Structure P
Amino acid sequence: MTSTINGATDKLQSEYRLKRRVQFAETDLAGFVHFTRFFRYMEEAEHALWREAGLSIVPPRAEIGFPRLATSFEYFRPLKFEDEFEVCIRIAEITDKTMRYQCVLTKDGEKVAAGSLTMACVRKVADEPIRMISFPPDIRDRFEVANG
């Protein structure tokens, strides 16, 4: 599906694939990627998905933000220093005020880990409590739920 954004026709974003290599600093004493890094890989792919949509998840001087409501990972096989792998993040659900991603990491076609992340759209103004709001149309209209 396509949409018109700022006079240009752009494909709606629903998925992004990020190729990566494990860095030494991402490994633990056993030589495997530390479990916390998988959350960073998912977030790195999420930011790339937003850039692909022509957006930043942290726009300068914005009065909105996107805190995490829930996140999880299941691990199937380890990653080690110098391993090349792919992070695929897909939009699984969009509501008026939240977006949920599914993420799968693979190496050589085999599933390494699978996770999910749910975030909310919030209004953040100094000296006021943070509250959930609807996604602004200029953001919501750039994304769609992935097929399958």
Structure Q
Amino acid sequence: MPDEHNYIQLNREQRERLTQLAETLSDTQLAQPLSGGWTISAVLAHCAFWDRYALLHWEIWERDGMQPLLVDVESLNSAGFPSWLATPPRVAAAQAQEAAEAIDHKVENLDPTLVDKFLVEKYGLWRLHTYEHRGEHLDELEKALAEQR
């Protein structure tokens, strides 16, 4: 399996970071408001959505072959935002952990031929490098939590 960017290990590290944070947050911290009307739990629900979405893409590609799948990030985020805010905080934390585990497990077990084709076609590395999106949001959450201390 191509590992030129060590993405499997980086995915695992960010998933473990997510798990550690999610398991230590209090209910008050999960409900903590962030900029733009977000809350910590809404960000976790958002992360769960994008990990599940990446997993869906890999499942489609395994079943139907590699093909471009269009993604309108802004529209999906706008459409999902109300649901993410309404997700109970503990549910959001659990979903983020479960989705991270599912996509990372999928990525770790992909057929190397499919990964090679994906890397050649350049269909959006976020579907393989889950650590990038996850890490970006974990940085945001840790900063917000530190500012509240």
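Per-structure values
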| read-out | value |
| --- | --- |
| Winner on relative contact order in percent (Cα under 8 Å, 6 or more apart) once structures P, Q are ranked, highest first | Q |
| If mean count of other Cβ atoms within 10 Å over residues 52-59 is computed and equals 14.2, the structure in P, Q | P |
| Origin of the derived value -4500 (helix-only ellipticity at 222 nm (-39500 (n - 2.57) for each DSSP H run of 4 or more, over all residues; to 500); candidates P, Q) | P |
| Which of P, Q yields 1.6 [distance in nm of label points 7 Å out along Cα→Cβ at positions 20 and 84, calculated] | P |
| Value 16.6, 52, calculated as Rg and Dmax of the Cα atoms in Å, assigned to which of P, Q | P |
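Computed from the coordinates by the stated procedures, all read-outs in this text should not be read as laboratory data. This structure is a prediction, so every number in the text was calculated from the model and none was measured. Cβ atoms are built from the backbone, for glycine too; each structure is taken alone.
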